[in-house]
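Next come the structures, one after another.
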Structure I
Amino acid sequence: MERQAFLAVLERALSAAPPLAGAHPPPPPPDVVPRVGWRPDPRPLAERFGEALRGVGARLITVAELPAALGELEVERAVLTTDRLSLPPAVERLGLERVREADAGVTEAVAACAATGTVVLAASPGEPRAVSLLPRVHVVAVERDGLVETPGDVLRDLGGRYAGGLPSALTFVTGPSRSADIGGELVMGVHGPLAVLVVLL
């Protein structure tokens, strides 16, 4: 496009009326989180969750498969915030203050979403976010009865889950960290772990 033609396009755009701003103040949020029309799926939640995890680059494994999976990922040091999973004797267990040195962070999710392969983490002094973000491998334990259909199902039940007040952060994690911000090229592990292993209890 020639310079004059380009400037003419800009001039027309700038002389047009600006778009209307949103309503001020904004309307209050809905009393209930609306339901999204997900396609019905008769399969068990655990089966659907495992399939969704594979789709986002994570793995659903059993407790018995955990030692081999950690070996494949060359995990030598780990930080744990839950006693629901035990590590092989060869994996050194570090304190929370050494999370930056750990190959793996082991946490427990408060819920998991079958439709999206999402695990939901609640931050607390004993479960700091760094454990799921800094190590290159995130191992997360999920109670089978914590499986729900969609992320909206977790949000709809927050009052029941946290009657005494919400945690400082509720994080919805869907697979390993990834970004394509630079040049449109997908890069893994930019803002978090390179691998996510989910153990269904």
Structure II
Amino acid sequence: MSPNELRPTYPITTERLLLRPLTSADTEALLAYRSRPDVCRYVPFQPMTAEVIADRLDTYWAATALTDEGQSLTLGIEVAETGKLVGDVILFWHSRKHRGGEIGYVLNPDFAGQGYATEAARAMLKVGFESLGLHRIIGRIDERNEPSARVLRRLGMRQEARLVHNELFKGEWSTEVDFAMLAEEWQALG
């Protein structure tokens, strides 16, 4: 099976969550966590302003489909019961030929410890493997981000690499830890 394109029907539902495109109505909720230095510590963006969020909503986050490699799909994580946006999750389509992708997630710390990041990331693995037809999906984190490592392990992803001081990240050397899962490993999880 070769990846073709992905045009999900929204919202993508899980047991407790609705994954959906972000809109300008989400600005305040996005600002509540994406502006926080502690949230941005180990991710590749600086604390965001309302203006940066507005720009992202009009550009990168406006995508609702994946039609070719090099694209990404960012979806809001909404708690179905309350309607609150508690974070966002992303699926990158890195390679059509190699059928490779990557997942990522950012969660408002006010909602941490409830399994929302794991549940949302699991849904994105399903979308990547079952709807887009990816062969391999990775998750890359800073080694100091232990909560994120726990999420990736709970998903059943295996640690494949530890790249010591491989990147000058926000003014200091960062050790990257790479996790991965293959489509057949996803299927085995049933």
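Of the structures labelled I, II, which one yields 0.70 when FRET efficiency 1/(1 + (r/R0)^6) of positions 15 and 63 (r between Cβ atoms, R0 = 30 Å, to 0.05) is computed from its coordinates? Comparing all candidates, it corresponds to II. Taking relative contact order in percent (Cα under 8 Å, 6 or more apart) as the measure, the highest value among I, II is held by I.
When Rg and Dmax of the Cα atoms in Å is computed for each of I, II, which one produces 15.9, 44? The value was obtained from structure II.
State the single structure among I, II that was used to calculate distance in nm of label points 7 Å out along Cα→Cβ at positions 103 and 135, giving 2.0. Going label by label, the one that fits is II. When Rg/Rh (Cα atoms, Kirkwood Rh), for residues 7-118 alone is calculated for each of structures I, II, structure I gives the greatest result. Mean count of other Cβ atoms within 10 Å over residues 95-102 was computed and gave 17.5; which structure, I, II, did it come from? That value comes from structure II. Comparing mean count of other Cβ atoms within 10 Å over residues 111-118 across structures I, II, the highest figure comes from I. Look at mean count of other Cβ atoms within 10 Å over residues 47-54 for each of I, II: the largest one is in I.
Out of I, II, which one gives 5.7 for distance in nm of label points 7 Å out along Cα→Cβ at positions 31 and 71 as computed from the coordinates? Checking each candidate, the match is I. Suppose mean count of other Cβ atoms within 10 Å over residues 79-86 works out to 17.2; of I, II, which structure was it derived from? It must be structure I, since only it matches.
Read the figures in this text as sums done on the coordinates, not as results from a lab. All values reported here derive from a predicted model rather than from experimental measurement. Cβ atoms are built from the backbone, for glycine too; each structure is taken alone.
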